[in-house]
Structure I
Amino acid sequence: MHWRLPILFFSILTVITSCEKLLIEKDENNTNENNFELLWTTLDRNYSFFEFKRIDWDSIYMVYRPQINNSLSDRELFDKMAEMLNELRDGHVNLYSGFDESRNLEWYSQYPSNFNSTILEKNYLGDDFIKIGNFSVTIIDSVGYIYNGSFSEITREKEIDKIIDKLYGTRGIVFDIRNNSGGFSSTGEIIASRFADRQRLVSYTLYKSGPGHGDFTTPQPNYVTPKGEKQFTGKVVVLTNRRTYSATNDFVLYMSAFPHTTVMGDTTGGGGGTPYDYELLNGWRFRFPRTMTITPDGFNVEHGIPPSIPVNITRIDERRGIDTILEAAISFIRSAGH
């Protein structure tokens, strides 16, 4: 029986040696320069908006590649990569390490907020509103009002059905999604289906299909169909600002397809591409869009959807505790009737 011991020892030694070799090879590949090349190349072949934004990705490589060497610390490497990614001006492009995450805020930071949560809660919601899921619901001067500040929680069908039932007899509904930076795309679809008068074409999605910057599939149509116990097809005003982004941007696109809906406020923040996740050799994650969304008439919504009626909160109104945009929406519905 002892003859097996040397063979077993040799087998274990072989396995250990092989593992060490693999680990050494992996460590040799995991360099700052290789991680940078992987990041740049992956975006070069898959990012959606180089042509739309007229970004010369090769020129950006020539700027940042000389700044990368294997002696950089993790912090320095992260900062250089994040700086390069921010050249894309895209809130859906992010880099995640164990100590930080990059995020481009250009899509809203340079614009007026057009939203004051204190004024809304104190002077409009008051103590009479009810909370249904992630929605704040009330009636203001015979006009239904709904506020949703995030699509990050899954909306249940029974929640939106309950809201529609409560506001069904009002003169119209104001649906406020200011400062909603997105979340689940299914939330927007569920809500919009309760306002659909019939099945409507709302958008097209194009998917990256090759390594060229202009390689996309043919546009794939997206529809919204009436669902739920009842649909509200009276006057609807959707309130937006620059922090209305991503999945909420899609919701504005869906609602815009209905003839009884008016978008009011500021241009949305955009974010018309679906982000996909990737990983670098060092374990850091990054994401970026590999799709783009266009309206039925060909308008690319990546930079935002303009409102039907532009309205800004004035400084005078804000000092007086008045939400200019909400007041305009209520007046619009009341003047139009049911």
Structure II
Amino acid sequence: MTIRRIVVTGGAGFIGSAVVRRLVAEGYEVTNIDKLTYSGNLASLRDVEGAANYRYHQADIVDQAAIGRILADARPDAIMHLAAETHVDRSIDGPAEFLETNVVGTFRLLQSALRYWRTLDKAAADRFRFHHISTDEVFGALGFDHEQFTEQTRYDPSSPYSASKASADHFVRAWNRTYGLPVVLSNCSNNYGPYHFPEKLIPLTILNALEEQELPVYGRGENVRDWLHVEDHARALELIVTRGAVGESYNVGGRCERSNLSVVQTICDALDARRPRADGSYRDLISFVSDRPGHDLRYAIDCSKIERDLDWTPTMSFEDGIKGTVDWFLENEWWWRPIREQGYAGQRLGAA
């Protein structure tokens, strides 16, 4: 049942590139499929681009003919599906792209995977896995009690983004129950770490601070998220695709709940210690702005199932993870500077 050849969709994105870097380092034969939308960046894969066990194809998951050719050539034991539009704010401004990529794209990729799986002999078909990587946002919002999302939590998405991912989750389960395609699913909490496209809270705060811009915090900054270091997540995803039970889903969280204001303050303190401002603290740049429409109050992941069944636990504390992330952005301007100057300069999105 050994899985050695893996196709990763969206492998030039933030989480996808972390998965590709890990799998290549672990000796898997990795084929990366990425359309290279605005947030896809092959520079994030500079460390593995010359590896003998890594190949890249620029293709769109909605193009079933192209995907079919790639699968026939790569002969994967597993597909890890990370290709998606992911930014809630962008989904508010332009939901159509989220429907096209996250729903239609997932449907067409499932069709391509099903056709490929049906060509396999029994041993290869039994070994094959389709791993769909999703988000805790499909579950909606929690209050300020001790409740957490479990694998049995009812779906209740609030944004166009989370609705599109919820739909994709349902399609993946349906292809397992209707056609027998061997699938596994995972739903993760908020990721952070190196190579994070600077539209999300943590990298945006770091770069705005370095450029002496205001640090916008939605509402009063009371919204709470569970934060998971991307390398802890990549390790979990490897375990799920290679050892997860067919038809099962696994919640992956960092056990690091923090309010948005606390996150921004932690970043400011790390920058104060590493690159002090000429006058005052980076906290002085914090500015409260109007809240995001439909902003869920709190997310929290119960990850006891993956801890119990697959012997995974998060290893990175939030404080150490933020310090390491700040250090990475300070040391890797070559990666983020072109994005700030030519792609996304940090302007607010999703105000509706």
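A few points about this structure:
- Among candidates I, II, the computation of Rg/Rh (Cα atoms, Kirkwood Rh), for residues 174-301 alone that gave 1.02 used structure I.
- Mean count of other Cβ atoms within 10 Å over residues 142-149 from the coordinates reads 22.2; which among I, II: I
- Computing percent of Cα pairs over 25 Å apart across structures I, II gives 59 for structure I.
- In this comparison of I, II, the computed figure 12.6 for mean count of other Cβ atoms within 10 Å over residues 54-61 is attributed to I.
The numbers here are math on the coordinates, done by the rules we state, and not lab data. Worth saying up front: this structure is predicted, and the values here are computed from it rather than measured. Cβ atoms are built from the backbone, for glycine too; each structure is taken alone.
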